[in-house]
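There are structures below to look over.
Every number here is computed from the coordinates shown, using simple stated rules; none is lab data. It should be emphasised that the depicted structure is a prediction, and the values quoted were computed from it without experimental measurement. Cβ atoms are built from the backbone, for glycine too; each structure is taken alone.
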Structure P
Amino acid sequence: MKILRSILLFSLLLSLLAPNLTFAFDGQVLMEKQVKQGNAFEVKIPKNEYLSINGSFMEQPVKFFEFEDEANWDDPVSRGVFLDTVIDNKEDLPRLVFENPYLDIDKDDKYYREILLATQLGIVKGNYVDYVRLFKPNTSVTRAEAAKMLYQAYNLTSLKREMEATDPEKYETLSNQTFPDLTKNHPLYFYMMECVKAGIFKGYDDGLIRPNAPINYNETEIIVARATGKDKIAVDMDKDTEYYRALVGVDRRWEPGTYYLNLKLENEDGEMEYYTEPIEVLNTEFITQSFRTSADDGEEDKTYLLYDGSQDRAYEKLYEAVATTNDSRYYEEDFQIPAEGYTTLGFGDILYINGIYSGSHSGIDYANETGTDIYASNTGKVVLAEFTDFWGNMVVIDHGENLFSVYIHLDELKCEVDDKVKKGELIGLMGTTGFSTGSHLHYSVMVGTTFVDPAQFYEEAK
């Protein structure tokens, strides 16, 4: 599963745009900043002293669950860790004479000295929030923010001159390089491009440079080594291993733009702390599909199911089934495609039935002969297995931590409620029950009550 992770730092302007925002929370929120319509992203917050965390996104509740995780080279680094790495690899450090200007750090903080030295040297300045100067040592660092810190910390001019002298052709190529996701109006464009010219940052294979993506431990080791000319440097990986984790779904029908993840945290003193995290929802290109229903070849015309309340009753059953979830994940592997067949409708397809707009498709349709085996896409517990007028025979599996898979239009059910099923276990046979124009499986994945693209959970999506 693509796990999506990072944090945004806020300005006074953002507090004006989000009037309920407070900045008491000083934790590290690991998540992606940009997510496409219809996708899901993961949020991780070190447990620290917090007793509980609740949240909401797009007017839907966000459920957090406790889990343990080992330090991972793919995890984003915090500002404190990044500056510790920068300062540890900087020569001729001055004596610390700078007084602490930040309200959110003190001498007990692990990277107190490194943060104040970096401030004294002009590498960082912190942020003014509601007229209070904060540093936010536990928030993660974007690639562009890292570029600015490296530019302020090291003499990149000498690196560029050395490259220009030893390999002028390479220097010319780097100097003229452009990236579609890094435009001149990006606030940190200058610093990012200076690091590109110095050979510190390089684009990805897809031609992007991802200035707003978080820097992880592995990348920190690489870029600081390049900036200092060292073969290898060390990064402090002493980090929290207990987290709160939530999976968040982005509704496919929401317009692209900026939305807010709202967090409410209870500390060990029973006090509530609040935090708001902006998420940029990106456009997904959905295709338009049109088809007609008929009673040809003696088949029953089921068009009436669109208008007799059957659909509403089916959704009520579904939402009741996904109202509760297991507090831990049943699964450890990627999801598998649940049935053999060819795809007739994709996730998010814009549907016109009999010439009338009928919404967007909430899953993927796999067509094959009646009786084709249908398998659990991953390990979990069956929370619904019954017939509904609109969807026919359907199965819902809880995979834990608010993640569910849904199987619709089955000819036969091969499981019952409360069954524990393993990934790849037979749960039913393909059919055309309910509102259906032919034998197929409608397969959906839900985060809570939000439908998300099933394909992003397949191993093939990695």
Structure Q
Amino acid sequence: MGTKSVVERPSDMDIDASDGPGVNALLDEALRCAARGWPVLPLHGAPGGRCSCGKADCLSPGKHPRTRHGFKDASTDVAVVRRWWAMWPAANVGLRTGAASGLLVLDVDAGPGKDGPRELADLEARHGPLPETPQALTGGRGVHYFFRHPGGRVMSTPHALGPGLDLRADDAYVVAPPSVHASGRPYDWEVEHHPDALPLADVPAWVLNGAGRERPPAADRKAAAPPAEADAAGPLRLSAAASPPVEKFEALRVNDPKFQRIWDRRRPDLPSQSEHDLALADVAVRAGWSDAEIAALIIAHRRAGGQDVQKALRQDYISATVAKARASLREAAAASAAQEALAEAVREPAGEVNEGRRAELLRTVSKVLDVEVSTWEQHGRDPTTGTFTLVRAGGRRVLVGRGDDVLSLSRFRKAVYVETGHSIPIMKAAAWNDLINILGRVRAVVENPDAERATQRR
């Protein structure tokens, strides 16, 4: 949001029937929220259940911001709000939460696999009912409880009090009435808990601090520090209450289908929690997350799934998991660079390859295959009937196959694995074709008819 010298808040004159019915009800409510001092932002809509962003696989239809900087663009400026809804008349209404708006929202979700209302009822039975405060009924059949922000910094936390109970505070936003859910159901203010009739209540300590945990004395708190943080002079400081940064977390939830499947445990190829941890770390590393943020992500995922959190609090475990993910990223980057080098080489004019260029291309092939290749031999003049041998460093030979067998990546991988125990990386068809093309250019033709017998597996 750009800097403005004057921010004009709407008055009753800004909210009248001239804006018309229908979609203008969205503008009306956006202006009312701005008049309350709550910064608003336009969100995509989901007419017919499809997000207006146009992505068929959108994971957050009708819920993600239309503006470039998301919740950071939220405003109470009348001109800004009117301009947004002039551009996008059917935009859903978002409300920024946190110290910037004075709002803290308990999001009770009743979606698939979540029973937030039951979880909340159990907590209220132990700690007493929530105070009377404005409430919004969500299109997903959940409830938003609006509280007064306590000041300082309060981390927004998925599953803060249990499955289906999220805390929306700093660096976050919520969808507000009268937005329309992807299901077609509207968000609406609860009749007896409308913000125009009921002031914001203070948030109970047990809500602010998680499921039943007592709020520690103010002197012992670090309100501005995340629960898992990097220590410049030592290792990470880990906490069972750690949660990832909400904006980054939501970005992955919305834009990365791979992350969505891992987080929701829809990856049958990841049978153990440790494999889930590494898969999450892989995605987060590629998204540029810090070690502390990745640690918090792993801890939160274990906590949300009812898994053992203690293992994730071990410094050696977290460090090893993140190190593996970062090493994998470096290897992938090196392989990608090597594949690009092969693609460039394929575009070179065909012809005789001198020894210097052959050695250079073989080094690139070695990086792509993750196996050191010193020579690629073709035994026999006819490549369609001859045999092919990969000569590794030290002179060890691997008989890859005969004729067109070498054109198959699966057969090539199997031959190398059987012979060496090494798995050649999976690659796209275009990269494999480039590799075969280059191997054809650098091959050394062996015409000795007895040479094939010398290449038998050792």
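Can you say which of P, Q returns 5.2 when distance in nm of label points 7 Å out along Cα→Cβ at positions 313 and 401 is computed? Before the final figure, lay out each step's value.
Values: P: 3.7; Q: 5.2.
Matching structure: Q.
Tell me which structure, out of P, Q, gives 89, 49, 33 once Cα extents along the principal axes in Å, for residues 177-424 alone is calculated. Walk me through the numbers on the way to the answer.
On the way: P: 76, 47, 36; Q: 89, 49, 33.
Only structure Q yields this read-out.
For which of P, Q does helix-only ellipticity at 222 nm (-39500 (n - 2.57) for each DSSP H run of 4 or more, over all residues; to 500), calculated from the coordinates, equal -11000? It would help to have the intermediate numbers written out before the result.
Working: P: -5500; Q: -11000.
Structure Q accounts for this read-out.
Output the label of whichever structure in P, Q has the greatest value of relative contact order in percent (Cα under 8 Å, 6 or more apart). Could the numbers behind the result be given before it?
Details: P: 19; Q: 10.
With respect to relative contact order in percent (Cα under 8 Å, 6 or more apart), the highest-scoring structure among P, Q is P.
The value 37 for percent of Cα pairs over 37 Å apart was derived from one model only; which of P, Q is it? Present the calculation step by step, with values, prior to reporting the outcome.
Numbers: P: 37; Q: 45.
So the calculation was done on P.
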